[in-house]
Structure P
Amino acid sequence: MYFINPFKAIRPTKENASSVPIASTDHLSKEMQIDHLKNNPWSYLNVFNAENKQKSKEQFELMKEKSILEKDTNLSFYFYRISKENFKQVGIVGTAKLSAYDNLHIRGHEEIFFERSQKRMKQMDNLNAQIGPIYAVYPDNKMLNDLVEKELINSPLYSFEGMDGFKHEMWVISEKNKVEKICDLFNSINRIYIADGHHRMDALLKLSKFKQHQNPNHTGDEAYNFFMIAIFPTSQARILDYNRLIKDLYGYSPKDFLTEIKKKFKVEKQKSSYKPKKSQIFGMYLEKQWYSLELKEKPHQNLFHIISLDINLLHYYLLEPILGIGDPRYDNRIDFLAGFHGLEGIEKKVDSGEAKVGFALFATQMDNIISFADKKLTMPPKSTWFDPKPLDGLVAYDFE
């Protein structure tokens, strides 16, 4: 068995390719979801939004019964291009053994919300399938990248604009010699990093153990010992900022709050929306006014694991000591806003009263992610927003 393996995907027929897959719901307002459901009865939203587990399972099985979804007969890799204007990224969808995560050949970097992991596990157990891939990155490999580019000359099987506004295209690679070449190249790389999907990863590990305990004849080669993964070159992955919203000022008046911040930060009013252009500088939106914040002194040198990470610096020097924010996994006074919403997203939340203050951060860098993962350290939840992401449902992996 290889590090990364081909599999037989469950995927929509060509005529249903644009209406079945769904984008991350972070991209979709309730109105967008309602409108999509009206026009796309076979959308995976109807599986995920079903009123109960039984209806969700029935809808999934009906999609297979009606041949909206079909399972490939050949072991295949799936080349996946996501593009928009002057941006593109091309990845490979395959499967990996869950033990590769335990053995650190596949490394994560982010803490999780346990409730979300449990929800994911129940969903996959109910459907007996993984609908969306774990999104990972691999160190650029010229031979692998060249092999992929050569295939892209051919016409894709799928090509459509997704709900996220990006163009999604896919090629199915089932020729034995090409499949084996891809396997060999990934064996030579032998380390990849999870970009997005830490909750799914945790859910898959738990689900595998659950199924293992149910199976007295467990061998380790069953489908539930593997998971679906979409792997993109590190150089092509795009990371956006992941910003913070706080619901109150912990009893401070805005004036006193600013006074407290000025003890540790250099605070300057800005004439317009402010987005940090480098690390260790923050934007803050309070009472319709933008400010820039910069630490007056260098971070404490003994804080070796937070020096390079803005999210930890903001928490250690401001959110925790001044606003009383505890563990962001459990504190309901903090909220998170992905960078694709823009600074206007922060303004909208604060102006509406949903939050009292918002903070704009410089995006976490790929070097930080790899460094943390290699040191077996974890970042706080919601540290990175990779954009765009693979769609859910363009390919699915069943545990049968």
Structure Q
Amino acid sequence: MNYNKKTVKDVDVAGKKVLLRCDFNVPQDKKTGAITSDKRIVAALPTIRYLLNHGAAVIACSHLGKPAATFETYVKKQVEKGKNQADITREDWEKSLKKLTLAPVAKRLSELLGQEVIFATDVVGADAQAKAAALQPGQILLLENTRFEKGETKNDPALAKAMADMAELYVSDAFGAVHRAHASTAGVAAYLPAVSGLLIEKELRVLGGAISDPKRPLVAILGGSKVSSKIGVINNLLDIADTIIIGGGMAYTFAAAQGGSVGNSLLEKDWESYALDMVEKAKAKGVKLLLPVDTVAADNYAPDANTQIVPTRAIPDGWEGLDIGPETTAAYCAAVADAGTVIWNGPMGVFEFPTFAKGTEAVAEALSKTGAITIIGGGDSAAAVEQLGYADKMTHISTGGGASLEFLEGKELPGVACLLDQ
């Protein structure tokens, strides 16, 4: 995939209406609806300010959560959760939509920008169209949740055209959503010239550079729970990386595949042959594949469980591995110490429980001390680094978990592929 895309700096935005796709999918308090972290809103500010300062009228849009766009979809989802269909009302559905309105985002964005953010109560309806038509250079309008439109996730051309008709230029800056071919992330580019915002520009430069021309040695650290979700990444990185480090729950599938006993540890039996295949491929390509040799095992999946350190391939029955052990931790930290580039995607253990966060914390600390370019691939790894206080020591923390994963797999990202090439 070509990562060299035109950006907002390559086009004249003065006097133009710009449709800007942001990632305002912010976490909220389930009871009050209050935004619990505004990091994603803050991440969009450089592009928004650039556009406003250069005389554009900005029509921002984003999704939030997974609303049921139709009453029929809502009923289906509720029935799947065990609710009685006769008890489900249209009022319930409307209440569920109100919980996912972007109105609180408009309020917070207004506070951060220091100017009014006009809010439209729909996406392409009468309110959005009237407010977009009246929008002046230097003003910003935020449309309602794009997923309130049933055509959004289906990349419906009619919805994409209706959104595009309000503007003269499309700017994509929602890296967390570019792996999805939705109307607002890819479809609109069929009707408008499309360029990247400053956030996506940085993601493509840093991630693209790490894949196409890394400072060596390139060390990839892959954790998380499932081998199945990382096989594509491992396969792609075997052609690029010098060392691949495996941690997290996925390590036990590798251990079992090599004849080990993993007790009650997370195991994807159907993926054992793939794990063995990766081991053989690494040998053939001369890539160092580091697997855990010892494990912090627990007698229960709980923060206060009894623990013991055991060999990863000899976990007793009734016990489960929840973190890498001290010997493994030392080896992994040593591997990143002299790296040129490190890409990290996925924690080493159940870092939410302090007892089982030591492996993840040690790796994060090692990354903070290395002279390497350090790239954290979004999702749980980003949460771990932030939670442990090492975020400001990393070169780059990706804003897209799923997108960065697919990027590392070498997949084409629809929301990037649709942008104009340099």
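Between structures P, Q, where is mean count of other Cβ atoms within 10 Å over residues 225-232 highest? Kindly include the intermediate steps, with their values, before the conclusion.
Working: P: 24.2; Q: 18.2.
With respect to mean count of other Cβ atoms within 10 Å over residues 225-232, the highest-scoring structure among P, Q is P.
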(request) Identify which of structures P, Q gives the largest calculated value of mean projected area of the Cα convex hull in nm², for residues 185-288 alone. (result) P
(request) Consider the structures P, Q: one of them gives 4, 21, 30, 25, 14, 5, 1 for P(r) over Cα pairs in 10 Å bins from 0, in percent as calculated from the coordinates. Say which. (result) P
(message) Given a value of -10500 for helix-only ellipticity at 222 nm (-39500 (n - 2.57) for each DSSP H run of 4 or more, over all residues; to 500), calculated from one of P, Q, which structure does it belong to?
(response) Q
(request) Using distance in nm of label points 7 Å out along Cα→Cβ at positions 81 and 385 as the calculated read-out, with 2.7 as its value, let me know the right label among P, Q. (result) P
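Which of the displayed structures (P, Q) returns the greatest value of relative contact order in percent (Cα under 8 Å, 6 or more apart) on calculation? Mind dumping the intermediate values first?
On the way: P: 26; Q: 16.
By relative contact order in percent (Cα under 8 Å, 6 or more apart), the leading structure of P, Q is P.
No lab work stands behind these numbers, since they all come straight from the coordinates. Since the model is a prediction, treat every value here as computed from it, not as a measurement. Cβ atoms are built from the backbone, for glycine too; each structure is taken alone.
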